[in-house]
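Chemist: See the structures that follow.
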Structure P
Amino acid sequence: MAAVYSWVIPYLECFATHEGKTDVVFVIHWRRKLVDGAHTAEVYNSQTITLDPDDAFTPFNELTKSQVEGWLTAALGVDRIAELDDTLSRQIAALTTPPIVTLPSPWAA
């Protein structure tokens, strides 16, 4: 099974009103997730975004996961996402082949 990276976006913080618009997203709470076989790793954070007055405004109830992921990836940038993915890969590697193990004493019965 191939490793699968994904975004989990549990909630969005919004201004009730902003520049004549309602429910305007300004913070995306996110988790970056990697599932590799039986192992899962995640990192969690939030990202502030700003409303671009030149972009078409999408009402909150019409937002799609894909659209919000686009905002998130644009705000984080490809280098930061690569760092996150590397962190997740290292977490999975540590789960697959732990660097430290606890063993019983060899004289213990």
Structure Q
Amino acid sequence: MIRFLLRFLGLLCLALGFILLVYDGTKWIADQRWHVTKVSDLWISVQESSLAKVEPLVDRIAPWLSNPVALGVLNAPSWLVLFILGSILLLLGRKKRPLIGYAR
């Protein structure tokens, strides 16, 4: 059941990442200017108040994590973050390889 859920969420992340890649590509074609939707912009458009609540929480839990890692992820292209997250979830949810030579 958990593997199914991980695979489902992984495929959902990959699909959303592809949609955002197409969205950025169409904006690039229309404006003739490179446009990237950052994770922070996407988060603000979905729910602005939660981003303001998460930033102090990360500062309080792990201040060393706040500046390089959290800001790097928030400034990364959203499609890239979703592709990476989806790939990790799919790897975690993959089926086990059958053992060769062992009877079960």
Structure R
Amino acid sequence: MVQVTYIAHDGTRHSVDAQAGLSLMKAAIYHAVPGIDADCGGACACATCHVYVPEAWRALTGEAGSDEKEMLECAINPAEGSRLSCQIIVTDALNGLVVHMPDSQR
């Protein structure tokens, strides 16, 4: 299992053991992480699984594809490091990953 920590807008930490091969969004949903709503079920169509990936982890999480970049334009408070967690696949290399959630996702 891969440990991932989601930090809510208020600083609350939610650490989960994520199965490799799942998306970060599914790992959050399976562990009931508040703030990751995933209204579209992971279809890259809603931005309710928006997270901020720290610079140190960006090479390992990969680049956003064109569909994801387009959807992030609709997200509230996009910033450098913004990603949709439905588009990041958990790998063993992501063990210890920490992502932050925007204030808009409560």
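Chemist: Determine which structure produced the value -22000 for helix-only ellipticity at 222 nm (-39500 (n - 2.57) for each DSSP H run of 4 or more, over all residues; to 500), calculated from the coordinates; the candidates are P, Q, R.
Modeler: Among P, Q, R, the structure yielding -22000 for helix-only ellipticity at 222 nm (-39500 (n - 2.57) for each DSSP H run of 4 or more, over all residues; to 500) is Q.
Chemist: Comparing P, Q, R, where is relative contact order in percent (Cα under 8 Å, 6 or more apart) highest?
Modeler: Structure Q gives the largest value of relative contact order in percent (Cα under 8 Å, 6 or more apart) among P, Q, R.
Chemist: Separate question: Who wins on mean count of other Cβ atoms within 10 Å over residues 23-30 among P, Q, R, i.e. which is largest?
Modeler: Biggest value here belongs to R.
Quick note: the coordinates plus some simple rules give every number you see, no bench work behind them. Model, not experiment: these values are computed from the prediction. Cβ atoms are built from the backbone, for glycine too; each structure is taken alone.
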